[in-house]
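Read the figures in this text as sums done on the coordinates, not as results from a lab. Bear in mind that the values here come from a model prediction, so they are computed numbers and not experimental data.
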Structure I
Amino acid sequence: MNIEKKLEGDTLTLKVAGRLDTNTSPQLESELSLDGVKSVVFDLANLEYVSSAGLRIFLAAQKSTMAAGGGIVIKHPNETVKGVLDITGCSDIFTIEM
């Protein structure tokens, strides 16, 4: 998995590529420092697959950023990732931008 990280003001953008699963989720968690961050944008244009371990990271980020008055945005999920978000009900929790 590859991660590009960019902090602008209180918004953290993470471009995630590859597979986000049990083996790679610790890498994303280590890049997800939320000190002073109000909003997180996960750009998933190049993410091939997400497992429940990845969803847990998104949910934890949503909880933390909402407590700070913000939230998360998931951008450009492919059909497979969008399907996982839909089936698990996460599409109703997160802001998703196609």
Structure II
Amino acid sequence: MSRTTTDRKTIERWAQAKGGKPAAVAPTHKGGDAGIIRIMFPDSPQSEHGNLVEISWDEFFDKFEEQELALVYEDDSMFSKIVSRDSVEERQSSRSR
């Protein structure tokens, strides 16, 4: 079952426990702008992160907050998806109807 969070400590702990690192899509990472952010898992055999560049957690979370993002993740896997907080609120709202 997936969970959603915006909590920095939860995101860092979850990612690091799975070997995840903060990353940016290389072509969008310019100057002081992280661009499009992701969590990459470089040690995963299924890793397809040729277009990602590792960034600091501070840079990751600056963009995360600026864009008002949330992380959807699963405790038991490396599944994660960065989504807008608006989409999370819409999904929660439609479930409660």
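Which one of I, II has Rg/Rh (Cα atoms, Kirkwood Rh), as calculated from the coordinates, equal to 0.92?
I
Starting from the value 20, 16, 8: which structure in I, II was semi-axes √(5λ) of the Cα gyration tensor in Å, for residues 29-84 alone calculated from?
II
Taking 30 as the value of relative contact order in percent (Cα under 8 Å, 6 or more apart) derived from one of the structures shown (I, II), identify that structure.
II
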